[in-house]
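Next up, some structures in structure tokens.
What follows is calculated from the coordinates using simple rules that are stated; it is not laboratory data. On a predicted model such as this, the values are computed, not experimentally measured, just so you know.
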Structure 1
Amino acid sequence: MSASEAGRGQKARHLAGELRRGIAELRWPGGKLPTEQQLANEQGVSLNTVRRAVDLLVQDGLVYRRQGSGMYIASNETGPLIGVAVPSMTYYYPRIIVGIERELAKQGAQMLLRSTEWDSAEERLAVDGLIGAGAAGLILAPDGPSGLAELEDLELPIVLIERGLEDPATLHEFVGTNHAAGARAALKHLRGLGHTRIAYLERSSPHTAPQVRAGLGDVPVLSETRDRWTSAGADEFLDKLLQHQATAVLCFADREATLLLNAALARGIDVPGELSVISYDDEVADLSEVPLTAVSPAKLEVGRVAVELLRARLAEPDAPRRQISLVPRLVVRESTGPVRPPGTTGSLPSAPKSR
């Protein structure tokens with residue numbers, strides 16, 4: 001470090017100390033600091049020195065920047081307000097919300113939460129409402145591509161959760177689950193058990209399902225997608241599965257896997273002795289009659305990392321944007337086992353000729 005750089009660093013640290021004393025003395029009771037230009041004029045230093053001093057306070061959690069509004073003093077009562085909007089409060093997202101909430105609490109920040117109920121109109125209202133409430137940044141899971149395009153025009157810092165991986169050209173910062181890698185982990189487990197004839201059952205979805213499918217490649221000997229699966233639909237798929245002599249199946253998601261499992265058990269098919277079943281999501285997979293082996297996204301970590309990304313963006317608005325994917329883990333339970341050699345007693349029954 002040159003002498004001039006060392007001198008500038010010392011000035012910034014000195015100014016940061018002055019600002020800390022001012023915060024402790026309640027010099028700015030409204031909670032908002034003077035502008036960078038005002039501080040530079042008052043202290044007789046450059047704007048760059050002010051920015052470096054404020055960066056030090058941001059790193060210590062004493063100050064936060066609100067883009068387009070100014071610099072604010074953070075505390076447990078008056079920390080930055082972070083807006084969060086998710087499609088559902090009942091499935092998949094609750095644990096992500098917990099991860100967000102825990103990390104925000106550590107940083108003395110506040111969360112304003114909205115559910116969009118998979119509705120694009122509600123999504124726009126939620127985003128507008130969060131911005132109007134004074135959110136310093138947003139953590140969002142938009143439903144469709146049109147919503148993503150609109151978000152690019154907002155000046156507010158935004159981090160997407162479980163979005164972004166499906167669009168290689170997205171400009172947004174995001175943290176999401178690498179669902180293709182999750183599917184690959186399921187295949188690796190089944191192959192390790194000797195399964196070569198693997199089927200895939202899928203509930204259609206615009207974000208997760210295409211990624212899971214991409215991770216399977218051309219492996220499935222049978223694959224079927226439906227908007228909504230019923231018990232009758234699962235029974236029909238089981239017929240096809242038997243005709244294709246599949247010995248294992250990956251299902252997206254837990255509900256669909258449970259429907260297929262129940263159909264198999266009702267036919268007297270032993271799971272996992274005759275058919276191995278893996279679920280995707282791991283929301284309620286352990287509650288099935290035969291607890292399901294499941295691909296389990298790191299939902300708490302998605303929430304925690306999203307807050308970290310947003311905190312870093314608020315502290316350094318001009319830093320390079322980051323896009324993070326997390327590989328889910330496979331939770332092995334009782335629904336998967338070694339493939340049974342051909343001719344062994346208890347092999348898969350033939351499909352009925354008529355129904």
Structure 2
Amino acid sequence: MKRRSLLSYIVIFLATVSLSVACSNPASNSQTNTETPTTPNTSTETEVRLGFSAWPGWFPWQVANDQGIFDQNNVKVDLKWFDGYLESISTLNAQQIDANSQTLGDTVNSIAGGADQVVVLVNDNSTGNDKIIVSEGINSVQDLKGKKVAAEEGTVDHFLLLLGMKEAGLSPDDIEFVPLETGSAAAAFVAGQVDAVAVFAPFTTQALTRPNSKELFSSKDFPGSISDHLVFTRKFVEENPEQVQAMVDSWFATLDYIQQNPDQANEIMAKRAGVSVDEYKEYAGGTKLFTIEENLEAFKEGNDMKSLYFSGQEMSKFLVDVGLATQPADITNIFDDRFVKAYAEKNKTKS
């Protein structure tokens with residue numbers, strides 16, 4: 001269930017752009033545009049190749065697929081599952097799929113690397129599934145000073161760690177940072193090789209098996225810091241706005257289905273996740289699926305992490321600070337809220 005990795009993605013992205021490598025899963029103006037989507041491609045047969053991987057905020061796509069919700073919204077979808085989240089990112093960058101489910105941080109990173117992509121929907125925010133877990137004796141963020149802290153360098157969990165430290169008045173130099181892949185970081189923590197670890201679910205469960213370990217803080221304490229999205233290539237959006245609109249409409253129809261049929265939906269999502277329904281419910285509790293109202297609010301410019309514009313700028317700075325980008329990404333054109341606005345308008349008319 002590896003996801004949210006930015007560091008090793010850099011190599012993959014460059015290789016993808018320069019060599020157009022095939023993935024191993026073969027089945028596999030600066031202002032927001034508020035105009036109603038136009039329709040340069042009138043064909044209703046255009047297929048949307050959508051990638052997704054293991055994260056509670058993306059499993060609803062499986063519900064949409066299994067319950068015929070895409071068909072109900074007149075959109076043909078080739079839903080592609082990726083065991084490796086990084087593979088889904090590189091596949092989108094190679095334009096071997098049209099859209100992907102990915103974090104804002106990874107999208108900003110792709111833009112910095114030269115990709116041309118558009119965020120059209122907020123799937124969710126992490127509200128506790130990304131955690132900083134510490135050993136006995138560490139009771140405050142200040143107690144991290146001088147301690148060994150493991151995380152996968154450049155991931156949103158690394159970003160979360162630095163956000164918490166900054167708020168507490170600590171700099172990155174105040175800790176002994178140990179860069180490890182997320183699974184290895186959790187294992188090192190359990191083995192007592194490091195004093196703290198920044199990980200996401202399900203590795204949070206593994207890390208907490210260390211005796212007397214505990215959560216120090218989580219994404220719940222930093223609303224908006226870790227957001228997940230439906231991201232399209234700009235080329236597909238420009239050529240097929242009707243299909244993009246149908247995907248956004250399908251997403252909200254799926255959320256309605258989940259609310260009205262929680263047992264059936266949880267069964268589908270737990271099966272896709274490869275866990276029991278009870279285990280799935282535990283992970284899903286740390287993820288906030290965004291309503292249409294929350295989507296509209298997130299796309300507004302603001303001065304905190306609840307705003308995509310602000311959050312994108314902060315993530316861009318972070319990538320430069322950790323050496324994953326040489327200069328801040330230009331994010332002025334990556335947010336396109338016209339599709340959620342169009343859905344909201346249609347929904348208002350119906351009600």
Structure 3
Amino acid sequence: MDDAQRQFRFGIYPGALLGDERGIVHPVSPDDPRQVAEALDALQGAEPEFLVRVYRSFASTVAAPEQTPGGWEAYLERPGRKVDLVLQFREPTGSRDGWERYVRGQVRELGARLGSVQICEEPNMDLPVLDGGIPGVREALVAGVVAAKEEVRMLGLSAEVGFNAVPSFDPAAPFWDALGELADARFLDALDYVGLDFFPDVFRPCPAERLADTVAWVLHGFRNTDLPRAGIPATVPIRICENGWPTGAGRSEREQARVLETVVRAVAGQAAALNVDGYTLFALRDADSRGDSLFHGFGLLRDDHTRKEAFDAYRRLIAELGPSTRSGGGSRPAGS
């Protein structure tokens with residue numbers, strides 16, 4: 001196996017709180033730290049590394065949203081568990097006063113607990129809960145990536161620095177060309193990965209028999225069309241930062257497990273060709289298992305922390321496709 005395959009890593013957002021197109025969706029019950037920790041241990045299995053996704057926000061003129069999930073520190077007690085930190089730029093005026101200082105401070109605070117630092121959250125998507133609607137977000141992205149990497153290097157940390165985006169199906173969308181105008185040598189030198197958030201068969205239906213091909217098509221478009229417009233070379237890995245499929249009315253738990261397996265295998269199958277280095281699932285637990293919104297049921301666990309069928313599917317995929325088996329450190333299931 002080559003390095004790109006051996007280094008394919010997994011993670012998860014371990015909370016239940018999330019945002020929809022209107023604002024924040026709060027879970028019907030709080031996270032139970034003990035049950036969450038047990039679930040993370042089961043998912044990680046024998047893997048040497050597993051990422052826990054944590055969101056924090058910067059704003060200087062308004063109250064910034066609290067971090068999510070709360071109490072994530074308890075989830076790092078397991079060896080190899082590190083934070084996949086997302087630093088959202090939520091300053092409504094677009095002012096970057098204090099932004100780079102904030103980014104550097106976050107890197108210093110988490111230190112060796114950091115696995116990666118993502119600057120901004122979906123800066124090419126204009127929705128109230130995302131950074132794409134904030135003025136000056138592209139400038140904040142570039143400045144934040146450079147600041148984070150400088151701090152990582154100064155402290156001698158191994159954390160990787162990057163940003164994420166959603167697929168762009170409009171050739172006239174301005175984000176990538178505009179980012180390319182800002183992407184100077186310092187930015188490209190600091191950039192360790194670019195994340196992709198995508199949710200096939202969630203907001204746009206996709207026939208089951210076409211799902212794997214659709215995943216590959218999106219990944220190829222991201223690598224070969226979007227990133228080159230910003231001058232980002234193929235040597236910079238792609239990382240799936242958010243992906244999931246919710247249960248609910250007309251969306252069974254068995255189907256969730258099937259979709260998850262199809263998508264993860266399709267992503268892993270493109271790892272070598274497209275330099276894809278990891279996958280993070282969204283999310284561990286439902287906000288409301290009886291809710292009527294697409295956003296209520298993304299979890300591998302129901303809102304009472306009981307496991308859906310997809311939980312075991314993800315656990316098996318991690319054991320089969322993660323670094324411990326790809327580097328020869330563990331055993332593969334028969335026939336894989």
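-0.60, -0.64 is what came out when log10 I(q)/I(0) by the Debye sum over Cα atoms at q = 0.17, 0.18 Å⁻¹, for residues 257-296 alone was calculated for one structure; which of 1, 2, 3 is it?
3
Using the calculated result 53, 19, 16 for semi-axes √(5λ) of the Cα gyration tensor in Å, pick out the matching structure from 1, 2, 3.
Derived from 1, not from the others.
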